[in-house]
1. Taking P(r) over Cα pairs in 5 Å bins from 0, in percent, for residues 308-411 alone from the coordinates of each of P, Q, which one would give 2, 12, 19, 22, 24, 15, 6, 1?
2. Kindly point out which one of P, Q the value 5.0 was derived from, the read-out being distance in nm of label points 7 Å out along Cα→Cβ at positions 36 and 540.
3. Can you say which of P, Q returns -0.29, -0.97 when log10 I(q)/I(0) by the Debye sum over Cα atoms at q = 0.05, 0.10 Å⁻¹ is computed?
4. Given a computed value of 3.5 for distance in nm of label points 7 Å out along Cα→Cβ at positions 68 and 548, which structure among P, Q does it belong to?
5. Of structures P, Q, which gives 0.10 when FRET efficiency 1/(1 + (r/R0)^6) of positions 292 and 364 (r between Cβ atoms, R0 = 30 Å, to 0.05) is computed from the coordinates?
6. A value of -8500 was derived for helix-only ellipticity at 222 nm (-39500 (n - 2.57) for each DSSP H run of 4 or more, over all residues; to 500); which structure in P, Q was it taken from?
Structure P
Amino acid sequence: MSGPSIPIAIVHHANQYLITNGYDNRPGIDEIIGPPDATSGLRAVFDLHSQYNIPFHLHISGTFIEACAWFDPLFLEEIVELRKSGLVEIIGSTYSQNIMPLFDREHNRYQVEEELRLFETWLGSEISEVTGFWVPERVWNTQKLANVITDTSLPNGGFQYVLVDDRLILSNASRGNFDLNPRFIPELFEAHRIEGSQGLIALPLSYEMRLSVPLETEKHEQRLNILMSQMQQEIMNGRDVIAIYGDDMEKVAGIPPWNPLAVEHYRCFLEWLINRQDVTPILLQSWLASHKIQPQRPIETGTYRELATEFGAGEDYMNWANSQAWAPYQRFLIKTWEELKKLSSKTNPQSSLLVLARKHFLACTYETGWHDAPNSIHSDPDSGGVPLPAPWARAVASHVRATSILMEAVKWENDCDNSSLIHAFEVDLDNDGHKEVILRNNVFAAVISPRFGGRIIYLFFYNEGDGQLIVGNPSDDWNWLEELNDFMDVPMNHPGALADYGFEHDTYDLLSLTIKEDQEVELVIVNKQSNSAAYGMTKHFLLKKGQGEINIKYDHIPSNILPLSLDIGLSPDYLRLLREGRSDILPYQNENKRGFQNGKVISWVSLKSENIIWRMPRIPIFGHGFCLGLTVTSTSASFCLGAEFSSY
């Protein structure tokens, strides 16, 4: 070894929404994770670290954890094994990578707590060992964030250090010159206490490292070699410096639109690491325990250079948060959060549906207000040169309005003991401009959308004073679909119940809605899509007092569309499916009932006429749900959709 060892830390940030497979405009989760043989995807990066025995840090967003837990839980087990082998230090953050300064302390705390909960469930982490924090999109604000991150009442006892971009060590007045002429400044490679932060440590992410990894060209390697020489000199002069690489893991994994050869370039970087005798890959917790932390200094509001300047978001992100194009979505978020806080203040905090409503809101703040900047690798080349909210960001935020339906379902819990309840009404619950029909008793509450295929879009089941969502998966990815409750064609990720093949988008009109002798409620809707072959078909819904089932009858089915097939999507206890995956799901069959059991919650379908048969659904498993398929062979057919609570 020619000189003192230079510590290098590698930080990978793995972040996706609650994605699925089958997109026509982006990679699905299988492509992102990669196959079990680790020949591509994120698994290929893990495999390289294992081959070369090089430790790294990993942050994985809570939404991505839940997508992995649903579609490929083995991937999460592989992370656990890497952690047990000492190769991985887990880094904390927020559940949905919301831009934290845009939200109040209460919301940000929920975000951090939900993320830690998932770490404990899926990553085998002792929560107290999670001491580092990845700031979403690296938008830092000491005044708004430090107290949240260092709060000792958090499940992990608070965080010890936060990763910030090196340019934030400089004052705002100095950053412009640094951005124009990046140069080696020793202070940007030291750990600093943040003034006014309860002792939180700022660890700077190196801009030079980020630009040079993976090693795509000889120039990148030359830049790293120069950086190492500069750092070695500082260490010899007595400075405690460290070089930290941190960026999206998708970049080094070559996930589109990143360079498809990135994995091999990243292999070159790791080989460069092990071939240099004067470089030591380290884990940050251990390094901090034995190295000097610089005295307190102010860390002013800011983010990484491209976001602040080239993309146009500004140091505080407010150019995007306050953009005219984002304003309608921002209003959705503000209005819904105020309503949710108000409901939370007067509702049992243990209510499962209240927890689900809050969790759905958290999910809908994902990458809040992200804009497609014309010069970003992720942007649409046809954007016209003006940064606009990304289509997926608009869709995610638009669906925050579904929180209103979940909040109404929380209020309906108050009627669980009222066995005489039978109620029906038509109202626009989610303020999307289209009225839904609600049928409910003290056991069931069905939300039906005549506008979008006459489907049951939500079905709530109540038992012993608590409620669960058993039809509907609102938090799962809607891709670019902003419209609430519409049928999602590609991929088919939100079937609801009664999705008729080829007629999922047909409009229905309400024909009648009656309560009969205070014993049962009947709804009849009729297909009014004039250009549809299913025009004139009716759907009858009958809900009786005190019963946990809805009787459904298809009638006046045009003979030219027979046989008619339909899907019924079931998500028994959707909250539990999100957090715990599908390992506990069991197929359920009892006489003529078929369905699924999740814990004690069973949701099922029962055939009531001979001219309807079971069939394989188009997509048996969708985002946090399972489908049952039916085929109707005559102009009229009946079946039931129900739920029950297992005593076992």
Structure Q
Amino acid sequence: MGFQLLHLHLHGLFRGRDLELGRDADTGGQTTYVLELVRALAARPEVDQVEVVTRRIPDRRVSPDYAEPHESLGPGAGILRLPFGPRRYLRKEQLWPHLDELADALVATLAARPRLPDWIHAHYADAGYVGTLVSRRLGIPLVFTGHSLGREKQRRLLASGLTHEQIEQTYAMGQRIEAEEQALAASSLVVTSTRQEVESQYARYDRFAGERAEVLAPGVDTRRFHPALLPGEAAAVEALLAPFLRDPAKPPLLAICRPERRKNIPALIEAFGRSDLLRQRHNLVLVLGCRQDPGQMDRQQRELFQQVFELVDRFDLYGQVAYPKQHSGAQIPALYRWAAARGGVFVNPALTEPFGLTLLEAAACGLPLVATDDGGPRDILARCDNGQLVDVTDLDALQTALEAAAADPLRWRRWRDNGLEAVSRSYSWDAHVCGYLGHATHRCRPEATGAAPRVASPVASPGSSALVPIPERLLLLDLDGCLQAPEAAGLDQLRRRLAADPCSGLGILSGRSYQAARHRYAELQLVDPQVWITQAGTEIRLGHGAELDLLWQQQIAPGWDRQAVLAALAELDSRLRLQAEAMQGAFKLSYLLRPPPAGALAIVRQTLRQRRLEARAQLVQHWYLDVLPPRASTAEAIRHLSLRWRLPLDRFLLMASPQGGAERLGALGLHHSGRARDPVAGLNLP
């Protein structure tokens, strides 16, 4: 039986033809890599099916292609588009509040299938967050590729003069970095493009384990990217650039990238503009995606193009710089070939470049390089010897490198030949996919991952011979909030409603131990619940016998070291005090914050990360702190129950007060009422 694989690529615009590369900061090299990887995997005999999950976008401002729920990518490969969030297209920083919705929908979709994927490959931080949730809930191994990492981007942005507050407001960097930490902790395999990424970027994350990382340089499609100009290509490129260039025969300095600050295009224009030698010998060709109505651009794009226009004007570069507004994806290979035929050079001036797929595309078309001395270009030029690295933050060094790049025809031809030979030798898709399948197969075996068993259809509690009756819907009441001091009339009404509706079940939520919760619940004189979710979601008990769900404990146990967490937090005794023994559990440590409470949560989380402990800290009612396994929460316990019982989440009705359960539950995607006094209000019971 061949592999069934699932890839997550959530942001930007993704389809199987005419990729809108450069349309915005979210549709670039990652999109090309995922599409080519999926097609190359589907062509392998050991792979039966590869699927890419992305966002369904029924927005009339973008192509209707992105609203299609399914798209074929050829035999054995396809795209599944799931809706989450609003209908309109959103940039990736605005997707974070909607990712839990996608995780729930994807879990339900996969759980309904006869076979789960052999592994999930998540691309970028947003997909890493969703992939982590799905991996934990269904026991599917996770592969992660960050493509670009939040800590590195934050470092560069701080160096550029932005403040932490500005970065957080624009890029939601805190959520992104935490999602990357979670994905790295959950991953069986981390696929990177360069050794520099591993040693200088991923290594800055507390939960990164270097032994789980493999460097696999991406491939390049040599069917599209090759040195031979096709009939009519040169004329088409010159027609595209004719409105801009006074002398199109000059060797071009070509840059192709998305219009974003990290790509550092203004520095390239300034280096060109202040060099009489460059202006005399060369044209500068900037392919910065397809510009739409300026009113539809995000602020970063508008600011970048404004800088481009101002620099062209300041150095009076009219007739020497081309920046076409529109181009097709099919014209990109032709641009490389045309530039090579004119004796030009490809320039990548990015401040940071995780890999640099455009450098390989240029090399495959016979175009030498001048590239940033950061990340992927170091590895590419070390293998290819087809150009020059430069510190792009030094304008003098960038100008000198550009002036020298095409000055020696013999060296230019040597660089061209070296690049062509190295691409065919080291950067084929066959080599990439062989390495990928080999490492993923080894790392994602159940015995290698140590993952919890995959959810099948266990209805009885492990170790129990009695089946638990599954209701048609389940009412979950928060004992610590909405049932703290309910009115007698409300309780009477609740008793009557439950007695009259045998199809509805009752569950109790509490942060307390089961024994303490049971004692408190007995005072209410309600019917016996079918479910108890206690100890802040670390315990589930089923049936009127309240038998412990051992499967849930098996799922939350991996990585949890209670004694190590206890020892680490003992060092913070000036900020924390352990609560009574009755509040502790096998998978829960509960503390009371000592005054002042401000900042205590951040210190606890930092302590846990620094010691590489698999634990999650959360505040309850401002003064209480619970530390749990990262897989455990009341929300995840409810989702586990939904999977075990095959009861959709929309059949769960949650009653919780904002001061009690709602604070612990977070965004569940469930029906939720914040009424703390009337536990019957809003119920749709017969």
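1. Details: P: 2, 13, 21, 19, 14, 11, 9, 6, 4, 1; Q: 2, 12, 19, 22, 24, 15, 6, 1.
Only structure Q yields this read-out.
2. On the way: P: 5.0; Q: 4.3.
Label of the source structure: P.
3. Values: P: -0.26, -0.91; Q: -0.29, -0.97.
Of the options listed, only Q reproduces it.
4. Values: P: 3.5; Q: 5.3.
The read-out was computed on structure P.
5. Working: P: 0.10; Q: 0.50.
Derived from the structure labelled P.
6. Working: P: -8500; Q: -11000.
Structure P accounts for this read-out.
Computed from the coordinates by the stated procedures, all read-outs in this text should not be read as laboratory data. Just so it is clear, the model here is predicted, and its values are computed rather than measured. Cβ atoms are built from the backbone, for glycine too; each structure is taken alone.
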